[in-house]
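Taken together, the values in this text are just the output of simple stated rules run on the coordinates, not laboratory data. It should be emphasised that the depicted structure is a prediction, and the values quoted were computed from it without experimental measurement. Cβ atoms are built from the backbone, for glycine too; each structure is taken alone.
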Structure I
């Protein structure tokens, strides 16, 4: 395990790829009610493809973070602040994993899933979760509703944590007494 005084280039690239994927997916999800019936399938398929891609990039981030620890803060953190920072990151990583997984489960429970294969950006077919696909129609519909509610609830939790994360990053970036600009996630 390596440590440095700055995030590695790969960590920064993965951070911003995941952030962009999440932001585009949030915008897509919020636009579903405003998209015409002719274009909704494309928007939903793009949302699914981005979600699966984010899952892959988050897994890469986790593996990279295990290999290369993030840089230490350049000043001593109060214990409560350190605890909150660690807890927020743990919850963020958890949600970045659980959201796409819950969406994948939700999609696998869709009653028309077997008639509409899921393609990752139209390039190749992405498998659905077989145990969910094999449920009886009534059970499948029940799980589709439950998993949709879970997916939506997790998305609202993510919105709150993202706002907290951005606020903390801005606080530390612009802090005169506790600057962390040299270790941050900004490129360059």
Structure II
């Protein structure tokens, strides 16, 4: 399966975004938000770009930290779930209202020897892939008042696949996004479990 990668970044993080794109291969594309339009604006641009590609596209944020063999592993998951929205990051801390549900589902997955869980929405924009056949629907149903992850997942409108062992971690530095609630993001934002 051919996969392309696009890295969305804030202009202050362009050097690290270009370093990530370099890691993802020569065809990885970088989309910089030059004027603080916000993550949702830039994720929508990335999806518009993805809609023009002839293959599956993985969207990463500039602070994603891929595991070793990330490209091969992502390809295996996307081959397995060609019709599903897949998130390669399942994080602690944010959003707080989902953390108990995540913990419960990971326990059930362990008991049943499942290697993934599902959640009813996309709760992180760190690294995900929308199936090509659903991108136009996501763009049509896009709600620009929502944060990027909710805008993508809610417009998609179905369960999201989360590997129990995330394929990327989150750098968890200072946030560059201005959040509508203006609440500081002080919780630890790292992967619950990291592959490898």
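Matching task: 11.5 is the computed value of mean count of other Cβ atoms within 10 Å over residues 124-131. Pick the structure from I, II. Please list the in-between numbers first.
Working: I: 11.5; II: 24.6.
The correct label is I.
When helix-only ellipticity at 222 nm (-39500 (n - 2.57) for each DSSP H run of 4 or more, over all residues; to 500) is calculated, the result is -10500; to which of the structures I, II does this value belong?
Source structure for this number: II.
Comparing volume of the Cα convex hull per residue in Å³ across structures I, II, the highest figure is found for I.
Any idea which of I, II comes out highest on distance in nm of label points 7 Å out along Cα→Cβ at positions 28 and 52? Each step should come with its number before you reach the end.
On the way: I: 1.1; II: 2.1.
Comparing I, II by distance in nm of label points 7 Å out along Cα→Cβ at positions 28 and 52, the maximum is at II.
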